[in-house]
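Please go over the structures that come below.
Derivation of every value follows stated rules applied to the coordinates shown; laboratory data play no part. This structure is a prediction, so every number in the text was calculated from the model and none was measured. Cβ atoms are built from the backbone, for glycine too; each structure is taken alone.
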Structure P
């Protein structure tokens, strides 16, 4: 039989090809080698019944085959993050192309889906009839293309988000954490979106989007955007607790050779205050001229740092700050402070002129206390205060965005609006971070792409039209979409499909850096590093050895049951039990390190394999310790290479 295996050079695919070749089939391996390794299949290269084709399945390909095992897709978060948009394309476009190929040549196709379709399950063990916390056949829950997300490099429109950018997420303790997304979602959409919009927030989402809201009793929960609710009774979160570092000093760069005044190190608190005054009311002026000395012309330049302030109280504060810094200054120039220093000017010149100013990113990673020092100085310059509310004005859109982010870091809620029609002037409205009551959504017709990310905490900080709120994110639905496509092709075009839902699998040929718990623990133990356990380790998982899985895939392909069918080992182990088992098998001297448990991390993941037993006469046979011994031996050799 002529068999195509997509993703055949990967962990599971390579074991499947070994088995198919041993049984005497003609096998074509299709792989783009994104996570797959040619080394996994070296023993078959040169065999007349084996062909390896480097190809990306997001592009169509014409082949004549009898069966298709469609395994191609990065399986671990580490590889989603490197090029996660490509991952979504693989799940959707790749599956479409393989279904189209199967339709054309009348081949049977097996789709390798995942237990992730069950989300954080409330039913244990999970039967195939259980849809989990999210519907596996629904459209994606996403934002429109005008929505921005806060990243470690600032506000970024969703269409411009890059895989290496960490995004702001909210944990259960109301603290902001920056995480690399596990998945990036982009999907075409035609239909109505729901827009929740008032002066404090602006959210434009697909109808099935998960809104993160607080009830009157203070309980936090996710509600679907199109639910029939009295939305005024629910509130969205507009502020949270940011963490950051405390820096003691600021160090100047090397002074010019002929500098009369040289600065070295100053206290960071004083520097932050000065920086706030400068960004609001300061500028740097360089006057270049020619000086004649002994009949020769020399180009010289005068460097002046100027800070304007008419308010007597403000002038007193600025003078005190300059004195603490040790800056020599003149203060007789029409309510201006003038500092003559090339060394200082060269630090400040890159911060731009009036309409180009910005706060460097390193000052947007500080503790709330130091952030407040910078914030107060900015407000004294170009801001105003009324009670517990502040307003800040700037000609620079970038600076306005930075001040909004700084205000959030100080514990406030904030929005940015255009202050003057026809000219560049922006106003940042800053208020106490109270939850904001929702409004009834309006339907907005939309044609274009919708976007989201999947993060561990499932709550992200987004902005639309300058208004900020925390809101829900997408769960991993790439495989759910692939399942939907497979069943649609079966119903509409009579394509002969099989769908396997694969639970945690382990064994040789795993990548050392793929982020899965078995490989993580083994590699950490072999390297003498602490084994990282999230939470208290009481959450459970089941672990299926790869040879058992391959047997299940082959049986499913060659039986007449379409599926979906769970393929996994129903024996449950806590994560701590797994860590201690590997610790004892590899290196009893290594420690177990406990880290905070990500929000919504599944407490239990266990397959109900009744269908597999009934229709495939299949169940796992390799005990965990036997499989771990083989996997440990593989990694020991791999790391020694």
Structure Q
């Protein structure tokens, strides 16, 4: 299974024109990108706080233990040892959660693990025994000795053990003997489990960690005692039936779930006229790297023949979606996306949504409507500089037996990051707005696209309130007769390459010196990581020379959709629409690549988060020049 992919950056400057048509074929589809429980826990993107991380794992009570001192998972069952040395068994399919006593007592056994058709146990002297579960521990055979084992698990044909003072060891059968080799560090681990290609470890301080198999792979934190979704201290963990179980210090058995509203999705609308097809995709992610969008487009081009320039991918920017892009200056647990989630759920989900939309094309009428919304406000500037693009654009899709909507405005899906909601997977207010529209209108699908939301936050703290208000405003717009869309489909993609005015090595070293030695200070730690990254670039001769801004334009007849990369602030939307105020123009940020903010001169001069500090958080080589807004708008104007 591929764990990562990198594509070269391509710049397009050509356009493609279809024959004039006034009738469209439209298809739409939505596919879940919710993680399943094979991914034990994922870090959420959007916030660098709390320092300990925001993880999706939630412990759900499944029953009581019986004075258990050890627990393992094996063949769809949980096996445990109680304080009297009795072996216990519990079927995970047993809804009552009853433990059954099996085998004879043994006061010397302390660790359990299952492999193949046998159950293995380690005694206090480090002797390793095997036997059939139904006869264990009476009919057992000694297979080896390894003193000091503190935690034991199995995966595939291998054993994994934490050995006191010696780290993590892997055991394999060689010539009927169990031979061990050291494969990494292991500090304060009190329980081990394994699934897929990963090991899971519980440490004495209540933290949960994971690492890939192989020598010297790093441990990454995946859960901590956050007092909300993960508030119970565990003493043992085990995997069986593809699920992680925990045994608390109070002898309660829990199962690991994702704390989620189960509404994260990738949605696609395909629009065809003549020989040309355009695809618009909205995905519930905080953002994504260029490489992911390019990989999705390449696959659709290969399978369906649709050019990359005709496929626009927009992130809703929910701050409650799993990490899906690289954040090198964040805490270690957030620096890279989970490769299985990115490739097997996000990437595949986006491709599936696009293909389903293409397979569902049917003759449809398209209309454009525009209203206003007051859900947001400028969060960073004041006075005349505190702009807010209140436009709310809606495309209505009406087929013979189906209908759908595309709606877009610009506002950060950031609240509420506290308590349980701060650790829960959610599309935030865009999801509530979609549900409201679909429920009240009977639409098959409502697709939200994020506008130029860089400096816009919701007025309301409650995302449900924001979503309902936005949904009702869309419903009011569609009550009125819209403007019919007629004409050709055209599309193009281009870029602006802004010179990277990188700090000197001396200035970076000084910046690092000013921030070092402040352990626990999230801002200072981020700054040190940024400085180290840039100094590494200098040492390797790989200092970035440019900072690209991508510009994509899709024309559906008399409607023009402009998609900018990065987190464009609200003035971009206002200015681009003002280039042709008599035209139907909609403007998006968060398209095709979301590596940083896209500020204007006011933000840069004022040193706002959007204009200064965010560039360190986003691991950018430097700040944008003050004329970035003028350069981007000029390039867009050339395309009109």
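Listing for the model above:
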| item | result |
| --- | --- |
| Origin of the derived value 6.4 (distance in nm of label points 7 Å out along Cα→Cβ at positions 99 and 587; candidates P, Q) | Q |
| Identity of the structure behind -8000 (criterion: helix-only ellipticity at 222 nm (-39500 (n - 2.57) for each DSSP H run of 4 or more, over all residues; to 500), calculated), options P, Q | P |
| Which entry (P, Q) yields the derived value 17.5 for mean count of other Cβ atoms within 10 Å over residues 35-42 | P |
| Structure from which 1.07 was derived, Rg/Rh (Cα atoms, Kirkwood Rh), options P, Q | P |
| Which of P, Q leads on distance in nm of label points 7 Å out along Cα→Cβ at positions 171 and 611, largest value | Q |
